1. Taking 15.4 as the value of mean count of other Cβ atoms within 10 Å over residues 136-143 derived from one of the structures shown (1, 2), identify that structure.
2. Figure out for me which of the structures 1, 2 the number 6, 22, 26, 22, 14, 8, 2, 0 belongs to, where P(r) over Cα pairs in 10 Å bins from 0, in percent was derived from the coordinates.
3. In terms of distance in nm of label points 7 Å out along Cα→Cβ at positions 80 and 288, which of structures 1, 2 is highest?
4. One of 1, 2 was used to compute mean count of other Cβ atoms within 10 Å over residues 112-119, and the result was 14.1. Which label is that?
5. Given 31, 10, 7 as the derived value for semi-axes √(5λ) of the Cα gyration tensor in Å, for residues 64-119 alone, which of the supplied structures 1, 2 does it correspond to?
6. For relative contact order in percent (Cα under 8 Å, 6 or more apart), find whichever of 1, 2 sits highest and give me its label.
7. Matching task: 7.8 is the computed value of mean projected area of the Cα convex hull in nm², for residues 96-191 alone. Pick the structure from 1, 2.
8. Assign the value -23500, calculated as helix-only ellipticity at 222 nm (-39500 (n - 2.57) for each DSSP H run of 4 or more, over all residues; to 500), to the correct structure from 1, 2.
Structure 1
Amino acid sequence: MSAEAIQSRRDWLLSERPASRTQARLGRAYVAWRRFSANRLAFVGLLIIIALLVIAALAGVLAPYSPTVGDLKNARLLAPSAAHWFGTDDLGRDIYSRILYGSRWTLYVVILVAIIAAPIGLLVGTVAGYAGGWTDAILMRITDIFLAFPKLILALAFVAALGPGIENAVLAIAITSWPPYARIARAETLTVRNSDYIKAVQLMGASPARIVLRHIMPLCISSLIIRVTLDMAGIILTAAGLGFLGLGAQPPLPEWGTMIASGRRFVLDQWWVAGAPGFAILIVSLGFNLLGDGLRDALDPRSGDQ
């Protein structure tokens, strides 16, 4: 593509008077991408998350050994080597293979929590902000009750009631994760519910449900995406904490928190058993934090043009 064609397409995307909704949306996406790509650390975070997705998808191809079956007699607690890059655990299982397969469980947890918690928080926050009055008071007091407890302690209480297991851990984390999203959605709703745009929609005869679902919720999506991305690191750590305490994923699942729990007995002599999954949690959490910071700079309209 010639330089003139590239410049013409750029001018079309950055036009101050778009001719269609598609052009306006593509223009906003292009501006957001320029802001995001200008942040090198955010780009590093994006590469880390892409690598996580690729590893999770290709774990069966990349892993040289089984994640659940090991050689207890001949490969127990071997140090990192060419045969076992991250060493082996107390059951002779290859830690590198277990970390690769564990990336799937990490994605399983964060994706399910986001799918469950974010829509609940968005719905509660927008309804409370738009309806106001006693509806707002009741919904926000319920939100305050959840916010009054530390997330990990509340998740422990729910898992203790539901029973140990990865599915119950996901449900417990989701139940404790929605209140901040509700607060953000309510704040965004309060800033737009009396705007001329919403007033015009009301004059056209739109019902409150249609206004909330079709016009207010989309305005809250960008802020919610930023907060969800930034919360991913906390979700991973909470899931790892539940696994460490024996209330999350159960052996022999190669979940990183469970791997750290099984390796804590050998942390002084065979440090790699707990150190390798701990480093994996560190890298992935850092990637989500960097990505969230970049999305905040790119999607926040108040951050200014780059």
Structure 2
Amino acid sequence: MSNFNVTVQPTNNENIVKFVTNSFLTQAKSYEFINIDDAKASPIAQQLFFFPFVKTVYISQNFIAVEKFSFDSTKVTWNDVQDEVITNISEYLNSGKPVIVEETTKTNKKSAITIYAESTPNPSVMKFVANKALANKIYEFKNVNEATYSPLAKSIFSFPFVKEVFISANYVSITKQDSFEWNDFVNELREFIKNYIENGKTIFDDEILNSEMNSGDHSEEEEKQYTDVDKEIIGILNEYVKPAVEGDGGNIAFKSYSEETKIVKVILQGACSGCPSSTLTLKNGIEMMLRDMLNNNELTVEAING
């Protein structure tokens, strides 16, 4: 049984706080409950609804997010109650009780999984999209040694044609070795991923939560060091660039901005890393957008492959 530690992570919504754990609560599925009756599948969510200020409970991978009523007549703030919620969640998790209780009629049934293969702008990378969530963060594995804490990625590396594995949201992006062609094995790989997820096998081990593999993630301490210009750039990338990049099976992460050289450095991951069209996209798309939105024609963008 895991020894659960629970920490608080604020969100952009002042009414929602994430209670993050050091162990996975669910592997490849997220849940949202709007009241105690709706939460029959989750005893811990039902328990949280006994707090009068709780409006919604979200459970996903290694966190429970709780939304409080914004119009609560008691004027309760998270500072007033978050320690009590931490204690409530910690005691429940460490008791060994289940987070999610599946219906008994479904316990012996496999989840229906569909996987489709989707090409990306990078000819070396294929995106395998699932009909369910696989990760709520970005995980990039350059080789099998980096995949120690991801049984799914480690299993994919057993194929000789696999060079890199990138897992995010509901898809797996796979980079092939140059000497192979996708047509020779794309269906085999698609079926392998489908069967792996369908059989309920582990996608990530708890140890990955404390690893540094998620290079696209920033801690609260790091964010406090960002300048106002840094924050503007991050906001633009998140709102206008990331959605399109993620759609192509990759990720772009802000690394730094130099006021002296006017250079913005970004990290390219997944299908974007090493993509032949990435330089053109950076210069004709992202660079022009940043120059226009920041009113700085001297600004240039440099990419670092993740």
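What follows is calculated from the coordinates using simple rules that are stated; it is not laboratory data. Keep in mind the model is a prediction, meaning the values are calculated, not measured. Cβ atoms are built from the backbone, for glycine too; each structure is taken alone.
1. Numbers: 1: 15.4; 2: 18.5.
Working through the options, I get structure 1.
2. Working: 1: 6, 22, 26, 22, 14, 8, 2, 0; 2: 5, 24, 28, 25, 14, 3, 0.
Structure of origin is 1.
3. On the way: 1: 2.4; 2: 5.3.
Result for distance in nm of label points 7 Å out along Cα→Cβ at positions 80 and 288 over 1, 2: largest is 2.
4. Values: 1: 19.1; 2: 14.1.
The correct label is 2.
5. Details: 1: 31, 10, 7; 2: 35, 20, 12.
It must be structure 1, since only it matches.
6. Values: 1: 24; 2: 14.
That would be structure 1.
7. Details: 1: 7.0; 2: 7.8.
Derived from the structure labelled 2.
8. Numbers: 1: -23500; 2: -6500.
It traces back to 1.
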